[in-house]
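Got some structures for you, see below.
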Structure 1
Amino acid sequence: MPTRTKAFDTLLFRNNLSTWYTQHARKLPWRGIHNPYKTWVSEIMLQQTRVAAVIEHYHDFLTRFPTVTALAAASESDVLAAWSGLGYYRRARMMHKAAQFVAEHLDGIIPTTSTELRKLSGIGDYTCAAIASICYGESIAVVDGNVERVLLRITGRPEDTTSAGKAFIQQQAAALVPPRLIDDSTNAAGDHNQAMMELGATICLPRGPLCLQCPVYDLCITRGEHLTAPRGKARTLPAAYLLETRTRKHITEVLLEQRPAEASLMAGMYELPPLPADTVIGREPVLSLRHAITNTIYVVQIFESTDTTLRANIPASKTMLHWTSTAELAQLPLTGLARKVLQRLKIMSPRSQPQPLLEALNKS
């Protein structure tokens, strides 16, 4: 930490950060609430996902599953359908499993401490700390990528992915969290954790941090970008998919393939049928786009078939193929890529969005 006395610097850091957060925090739909279920949903959605994308799904998800018991009672297929477009579907499956445990064994009451929350499926150190501090005022540090970046720069440390490096960050974060006061009606710990995440997300950016707007600039040793480990290059792969539609009794249907239940990725999800690369040579795609999944960028081409030629080349068995009404697409657990393609080709209506807030976030 900076060279002044530790107690003074900690207090000054908290005060500067708190004042800044009160004045500049973004208005997000999951802020200002003290509902552990809604906080849980938002924190799981926000993992490795852009805020703008979460806003698109958050309201609709809670409309379909307004309580933890409603989520527990839903089928996995319905949960995945509501999650479609957010990616990392294991998050949804684990949250559904945890909700069922809460409903069946805890009388539908979500635990109130980080220790008990940590026992639920899919809830790690970050999520249990976030729920416990934001909803219950527990004095525990929340450390995500944004918070880690702030602490590395404040302390003048390079990125360190070793266990010792992680322990250092956790210690620094814990030292900054305000204690819970018995007679304090405010939620100092929860507000502090949200302020730390907000600082990293909006000011202490990975590239080109806005240092002159930072409320703790005077306490920062780095004052700019810190040393980071070189990132592995994303690989690029081609991918081809079939788009085949038909009309029966004035109902338009699209052919989809369901991924096997034992698939390692996106098990049970629906997608457009993949095509072998050699079957589309010389054909003109109806749509080309790029789609990123973790560290892989797929150069995707969609081919339309007016006969059965391409359909005959689908590797999947016929039992995995399903004709689905376009009116029912929104209720299916579609892969993010399938949803993106069907929306761009106007076969499926886009998800309703709170446009003004999304536009503001995209410009920030």
Structure 2
Amino acid sequence: MIFLIGAFTVLHIFFYLRLAFGWRKIPLVYRNEGLIPFSVIIPVRNEEHAIGQILKHLNKQDYPSELFEVIVVDDFSDDGTVDLILQSMDALDINIRLVQLNDKSNQGKKHALTAGVKAADHETILTTDADCWFGERWIRSYNDTFDETTNMVAGPVAIRGEGLFARLQQVEFSGLMGFGAVTISEENPSMCSGANLGFRKRAFEEVGGYTDNLFTPSGDDEFLLFNIMRKFPHSTKFMKTQDGIVSTLAHTNLGAFINQRTRWTSKWKHNKNRRVRISAVLFFLDYLFFYVAVVGAFTGWFNQFLIGGIVMFRFVSMFAFVAPINRFLKGKGAFGPLMIFQIIYPLHVLFMGMNSIFGSYTWKGRRYR
């Protein structure tokens, strides 16, 4: 057993240090004087509390209004979302179009995004979510990242909020963002976020959009990432600029957080990328053996000084990776939350790994298994 604990510890440390170096190698985005047109797609369902805010942020973009359109796709909202969109169309100085799904057998985010892509007038598509916000240079950051060889751009997303629970989510998501950024830059993609994503319409159509996973509720971002990178190698970038950060609020209660993470992790079992599936299993086993080691140290099975050293080196390697990305995302200090993570994260990983297989979740008022 101690051999397995030691082996996974070495892998853990090597993994995070390698990611730390990989993050440093990703090039920054530099200003491009040429301007291209964009279609911004926002899928919505019952977003009356948020849709007005994101449309106002788009209205304030430091980008010529004639060079982008905003397509809001309504997925059978039954609140005041549509009325607010119509009001914004009259009140704001940007081109906003409303597309409404009309077939309840084809509902959900992927159907909404597909409808938005079909309606788009421009070749370069940007996607985000209604409950997000960003700075005035968001679109310009995409303009600076896309060139004639680019088919897809993954942008940075940050969690915002006050209090310890929000900071824990912020730091965890910083690690996920960094992991996605490094693996994309190394042509071995793992993840990205549909809250901040850009792609060419032609590339979307050539890979069949979401055809092979259309009725899997989650994964609109990652499955498309894998398909485009497989079909068009060396044409996907991570947008490493703070001007391109999209922000979203942290969850304020544990139930909502677990529900979201169950939705995210449930797509692993549908993932056809063998590398990602193997990584998920190894990640699960890593924290399982770490938990066994800590419990063993407290019960006298293992030498406490040895396990203490393992805990310290694991923390240092993770901190070396997460702290720079957390700073890039303008988050608060990562040291304290990462110390807490050493205690609770193994249980979180083990629980979410099992829950993703056997649990269920709700999303936009719909229940999935």
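What follows draws every value from the coordinates through simple rules; no lab data is involved. It should be emphasised that the depicted structure is a prediction, and the values quoted were computed from it without experimental measurement. Cβ atoms are built from the backbone, for glycine too; each structure is taken alone.
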The value 0.95 for FRET efficiency 1/(1 + (r/R0)^6) of positions 94 and 166 (r between Cβ atoms, R0 = 35 Å, to 0.05), derived from one of 1, 2, belongs to structure 1
Comparing relative contact order in percent (Cα under 8 Å, 6 or more apart) across structures 1, 2, the largest value goes to 2
Out of 1, 2, which has the highest value for Cα Rg over 2.2 N^0.38 Å?
1
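With helix-only ellipticity at 222 nm (-39500 (n - 2.57) for each DSSP H run of 4 or more, over all residues; to 500) derived from the coordinates and found to be -17000, which of 1, 2 does the value describe?
Answer by label: 2.
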Name the one structure among 1, 2 that distance in nm of label points 7 Å out along Cα→Cβ at positions 14 and 38 of 2.7 was derived from.
1
With distance in nm of label points 7 Å out along Cα→Cβ at positions 30 and 342 computed for every candidate in 1, 2, 4.1 is reproduced by structure 2
